[in-house]
1. So distance in nm of label points 7 Å out along Cα→Cβ at positions 129 and 169, computed for just one structure, reads 1.0; which one of 1, 2, 3 is that?
2. So P(r) over Cα pairs in 10 Å bins from 0, in percent, for residues 153-248 alone, computed for just one structure, reads 12, 26, 25, 25, 10, 1; which one of 1, 2, 3 is that?
3. Can you rank 1, 2, 3 by distance in nm of label points 7 Å out along Cα→Cβ at positions 89 and 313 and just name the one with the largest value?
4. Any idea which of 1, 2, 3 comes out highest on distance in nm of label points 7 Å out along Cα→Cβ at positions 177 and 305?
Structure 1
Amino acid sequence: MMKKIALIYMGGTFGCVGEPLMPMPEQHFLPLLEKVIPPHLNVDCFAAPSIKDSSACTAVDWLPLIQQIQQLQLQDYQHFVIIHGTDTLSYAAATLARFLGQSCHAIITGSQYPLLNIDGNDTREFTDATSNLYLALEQVQVLPAGVYLGFNNQVFHAQTTLKVHTTDLNAFAGVDANLDCKTATKMLVVQNEHIEKVAHLSVFNLMLQPIGQLQLQQQLENILSNPPHFLILQGFGTGNIAINDQLITLFEALFSKGCICIISSQVTFGQLDQRYAISSWVNTAKVLVNDCLSHADLYAKALQMYLKYPSPDQRFDQWNQHLS
């Protein structure tokens, strides 16, 4: 039986026209998108609740998308392809994976070049949009249930991806979809109150530089005056941060004001390793250690913990119970 695929358009370079590039309104773009879909496939096109440049996308946009997918599941759609801009594609992918789990088959994709020419009346002579779309439509029918990112003839587990090049067609890296990977399995049904709450989520990422402890201390003191819900500290190597008693006291002060500090790394791939003496302090300080599959997945996990648990204490205590 032919699988029914829901193709959801959320914006990005894929649907841009003109010079300089501007998004084509979805009511004009979707009929043109339908024309490039292979006729042997059973595909229905939908506009996402929010269509915008992906650099402006946040969880306020992704949760309604997930809600739309979950509502379509009730209408017997189990295969989904999502077109999204590349700037925050990895964040969208990880968020979809954390909320959809293995409840359906979904691939998110995008393109470095628009589907249509400048005038918007024909497909572009050179574009990766069609090949990425065809890849997603093909692979979503054969891959096991779960969420994936498809780009440049490659498909990755969604929680593992990272954009690694600004303009090259080979723009994303991650764990190949055909390799074993411990990814999210459970779904979380998005409610309207989740969408209202997530508008207030604050996550701050601090990539540490080779500066003195006093300077880092001053930076954290500035953050302490108006702390986020989650403060990600990207240390060196395996997550190493040179620390002193004053910094540990600041981490505790941040937690007392509702801010959870998470130790991560600037290094793109590999797990954190806290065996070195320089990072042994994490075992006693009020901080968490990144246990996620990518930087985007860390954001998605923080988002999920924020929505599932009302207090910082609960989020902290339950963090290690949500490994995927």
Structure 2
Amino acid sequence: MSIVNKARQAYHKLFPAPVLKDFPKENLPWIDQKNPDIEGFVKQFPKALQLPYDLTEKLHFWKENGYVILEQVISDDLIDAYLADVQELIEKHKEYDITIRIDRPEYVKHPVMKVRDVPREIIEGQYIKVMDFHNASVAGKKLMLHKAIVSFLEAIFNEKVVAMQSLTFLYGSQQETHQDFPYVVPQVPSHLAAAWIALEDVKPGSGELHYYVGSHKIQKFNWGNGIFFNAESTKNPTDFGKYLSAECERLGLEKKTLLIKKGDVLIWHAALAHGGEPILDDNLTRKSYVCHYSSALGYFRHRHDLVNEPIRINMNGADVFADPKLTSYEDSFKRGVNIN
């Protein structure tokens, strides 16, 4: 261990950081504060009358349930362009440094790898997440910063929206029940939300997403060192999943599975408990695109470079940052250039 790390450990022992039991109240999004004036907010929100849905109704639903579903807001053409980009990445994977995560037993020691170093049959199989492909794909950026998604997120944050990261799935994740905020931590942790974009119709048995209605309001799990998971946590993700399932069942919260259509979008709160059902039919894919978002207040430096001002790409009034480590790949997949 280096002298610097030893000094850091000694400092933390002498001056331990406060153990957070919840998000700090002083910078909660307005919608998460007690008794928000939703009707008053919508009256002054510039985009309210331009949306293809009733914003007042959606915000009340979000406040109570922790999610909304936007139906048929994304075109097949844009989705198909993105899927073609993903297919090209798979077919030419040896040419790219794009990162994937492999949650298979044989990769447990090195779950995050460059796609060029992984056999194609693994890349095309289950337990794979393509990470941050939006940086390379114009269509991926347009999906991520689609006006229907950005407009709703602008409303819940009452701030400019900043996209943080993306995950692309060919199959259901089969992931344990979890919440996002312990793992995805912007500079203001409560300024976090996610979108799940259906790239095809979701079929029963495909490892559907499940979620607990209203679970964003349950007491947060203590990892032994607060509400965020890190190297100092004494609890593990399995403990976390067991707590969430037990607490949601104790409170009688409804567990739903997501059976939406291509072009539909689920947007969920940072604290909504969700996961992936088992895949019952190995022949069924569940192609989806998951994006995490914060606000300009909550995320102002790329997580790969916390010092320098990021390179910003703006679409529909929202920003996404270029990856400072892979600038040569930015927008190299151009199928989405002329598609909306």
Structure 3
Amino acid sequence: MKVSVIGGGIVGMTSALHIMEQCSSAHGQLELTVISEKFCPDNTSYGAGGLWKPPSQEHMSEAELKRLQGSFDFLTSVLRTSYAHEAGIFLQPGYIVHMDPIPDPAWKDIVVGFRHVTPWELTNLFPGYKQGWFYTAFICQPRDFLPWAKKRLTQRGVSFVQRKVNSLEELAPHYDIVVNCSGVGATKLASDEAVSASRGQVMRVKAPWLRYFVETDGKNPVIDGIPYMYPNLHNVVIGGIKQTGNSRITNDPRDTDTIWKGILALNSQMKGAEVVEEWTGFRPMRDGGIRLERETLTGTSTGRPLEVVHNYGHGENGVTWSHGCAKEVADIVKTIMAERRPNSRL
């Protein structure tokens, strides 16, 4: 069975990993190819901070919580291995703070040690904020994880092709199943007008004294932007900018200034941090959230239907959702492979 994954970012590569793990010995031989116009370090995932942090929603569906738990469980399984460091996966405690109290998130029992921030912490660490949460979760650094995943897949015989895919139908003569993890590209590939690009700009700084992550709700009236700080293995990722309708692909000095002012207002210690990198990328947003479903395309040039599994629209939470969604994708691929298996003859 020939399967292709479109997309070399965190969603595409995790989908490929889980397909290879779950489907390689099921229902015949699996030939897997990852196709992408850009691979690491030239794609959006490369610049991500990598914090496992779902949306701060009080209510989530059972399917959403299952995906989140699946991602957390996979990262936990890697954490216990000798290659966790190479994969850029480690536990990180930290804070999410709000200007106004909000209900606890639906995922609070998935993370480690979820609690409310104490009055002392609010007064001394986050003056002006009215509420906060503290918990321990994962950071999965895409700039480490993606090369590790590619190496692991290559060792399993997976092929990688760097080119642009202009339509799903063009793959029909070559593959039985196509997994569409094209992110913003789904606007064209899936004719999905709900998909849009949200521009983000981040900086990486040397600040070895920072031992916890911080994320704000972006509602502080005296701070522009949405300040956050995510310690990584080699530096600290700071942000943040979230802009729709801005297609600028280079770093904007005005956004750099906004980020710095927001971070210094949040933590004056960061004034001594040395900037080592600035980066701009585009988050794959989608009205209505993630699209993860099977679609059968008929009327292809081959005369036979093409099975497509869509997995895109993860927005700013690609790392958070990726493994749980990838496991679900692999389950669908496994089902399709079983359906296409020739009937046994006794």
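Here, each number is a calculation from the coordinates, and none is a lab measurement. Quick caveat: nothing in here was measured; it's all calculated off a predicted structure. Cβ atoms are built from the backbone, for glycine too; each structure is taken alone.
1. The read-out comes from structure 2.
2. Derived from 3, not from the others.
3. 1
4. 2
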